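Take a look at these structures.
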Structure 1
Amino acid sequence: MQVLSCVLLPTFPDSPGRKVAVNAVAIAAQLDAALDAAVIDVDIPDVSNALSSLLLDLPVKIREAEAASRSRGKHLLAAVATEAEQRKVTLTTQELKAAPGLMGEIAAREGRYFDLCMVGWARNSEALQSAAKEVIFSSGRPTLLLPDWENVGDLEHVVVAWDGSRVAARTVADASPFLERARAISVVTVVDEKALPRQDIAERLALGLKARGLHASAEALRARHNPIGTALQEHAEKIGGKLLVMGGYGHSRLRDMVLGGATEGILSDLRMPVLMSH
């Protein structure tokens, strides 16, 4: 059964770079997946009154912001279409609208119709990071965070962050399309961060993956008081990992997302493609 993937591209106040569009198509090609590219343009309610219109010309500013958002969206869709044609990826596209504060929520709702969500992550954009967080925790689908500054390349070496938890198990299952195509899988357990169910959990998961015909090995990692998200990414890069797979830990407290340490570290300092499930 073909994987149905989507790339979710909010365009206000910031938009992902062209690199995210290119990377999304590259991932779809690697998975032999169909791809839906959904840009989410801003729709700003006109709440101006006579005084604000006179002083700020607010309706004009709203139209300008909406036009800029649509323009960014069309450029992103054009980039996706060009790349999809070159890579022979089946592509559909759509243009959605959302109020300024609902970009992430609309993206998450749209992502529920697909097997895999892809979202861009940018170092200097709180808006894009917030939208990515919303998709991870509200879409109910595995979400692949794509850096906007480099080509992701072939995700042939997958690093699985494993602590034996329910969330981690869910993520490993969701990562099956990547694991089945990987040339190497490194199961990494951080052994000095928290109490673990037992000492050999990485070996047990690696053994199960090998029983399925996959090339898996187990490793223990000591964070040594470094932030857990940083330690995982640095280790993954050190051993040649191309994709980090990990659970997304967090819960909502009156709509403010309270994140686990590793999740917060990844979402604040992404260094490589990361697949998360919640």
Structure 2
Amino acid sequence: MSPQYPAPVALAADAARRLTALRAQRPLVQAITNYVSMDVAANALLAIGASPAMIHAPEEAEDFGAIANALVVNIGTLSTDWVVGMEAAARVAAKNGRPWVLDPVGVGATRFRDETTRRLLALKPTIVRGNASEIMACARIAGLHDEAAAPKGVDSAHGTEAARASAVALARRQNCIVAATGAVDLVTDGERTVEIANGSPLMAKVTALGCALSAIAAAFAAGAPDAFMATVAAIGVYGVAGEKAAETALRPGSFRVAFIDALDSVSASDVATRLRAR
């Protein structure tokens, strides 16, 4: 953390304020996401106070991009037609000055996935959010080093500390925010770096909760002049909700339901008092 950066208490207060602002603004988030995560992502956006739109057709990109406040692009279940829609939506978001989030699910696993990520990175996402292995693979694809991260399917083979150098370098190369999430989450813009230690181990046992986090990051970034602080807030609020859900649910199935409820019920006060960021 750079010496001029706000203290943990100030980070928590800022995240709490941003949660209140999001619920007042109710941003419209276009989510081009994978088949597995559509339900969870849409319900997570609704629960946090945003409005989801699961629109992926390139024919709708221009019209819908004019009204959407933010975009998330998730490459989990790729097909050629969907890539066309992803690129079209990203171009429209950039043209309209809207933030967009890239979630490079499983990048590093196949040539098609790597090439799609390369093309999407060229369209300058505002935020890149992935697990440590995905962030390391994105850095390799961006030409920053030769290490090929080897994810186990869509799971991370690395901890976020291993991805720190890659995340900082990628943020600087892309002029974007990079978030590597795991047991401890790391957010950087290439100069500022924050670690967030909220959440529950159960979050890793429910499919698509990471994908839904990328959608939540898009919602927080909508209309925010500082995408770095918006990303810190999104990940912090999400982690606090995970902790609240784990207080009542002990297994993955019940946790999934409890987590959506926690996103709906998490308050600014919860965030201000429970966020652990440095």
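Remarks
- Entry that produces 3, 20, 32, 29, 14, 2 once P(r) over Cα pairs in 5 Å bins from 0, in percent, for residues 103-182 alone is calculated, selected from 1, 2: 2
- Which entry (1, 2) yields the derived value 3.0 for distance in nm of label points 7 Å out along Cα→Cβ at positions 87 and 247: 1
- Structures 1, 2 were shown, and FRET efficiency 1/(1 + (r/R0)^6) of positions 15 and 191 (r between Cβ atoms, R0 = 30 Å, to 0.05) at 0.15 was computed from 1.
- At a computed 25, 16, 14 (semi-axes √(5λ) of the Cα gyration tensor in Å, for residues 31-166 alone), which of 1, 2: 2
- Test item: distance in nm of label points 7 Å out along Cα→Cβ at positions 127 and 143 calculated as 1.7, pick one of 1, 2: 1
- Structure responsible for 40, 35, 27, with Cα extents along the principal axes in Å, for residues 111-238 alone calculated and labels 1, 2 on offer: 1
- Among 1, 2, structure where Cα extents along the principal axes in Å as derived comes to 43, 39, 38: 2
- Origin of the derived value 19 (relative contact order in percent (Cα under 8 Å, 6 or more apart); candidates 1, 2): 1
- Source structure of the calculated read-out (helix-only ellipticity at 222 nm (-39500 (n - 2.57) for each DSSP H run of 4 or more, over all residues; to 500), -12500) within 1, 2: 1.
- Per FRET efficiency 1/(1 + (r/R0)^6) of positions 7 and 119 (r between Cβ atoms, R0 = 30 Å, to 0.05), the highest-valued of structures 1, 2: 1
FYI, it's all coordinate maths here, none of it is from the lab. Just so we're clear, the structure is a prediction, and the values are computed from it rather than from any experiment. Cβ atoms are built from the backbone, for glycine too; each structure is taken alone.
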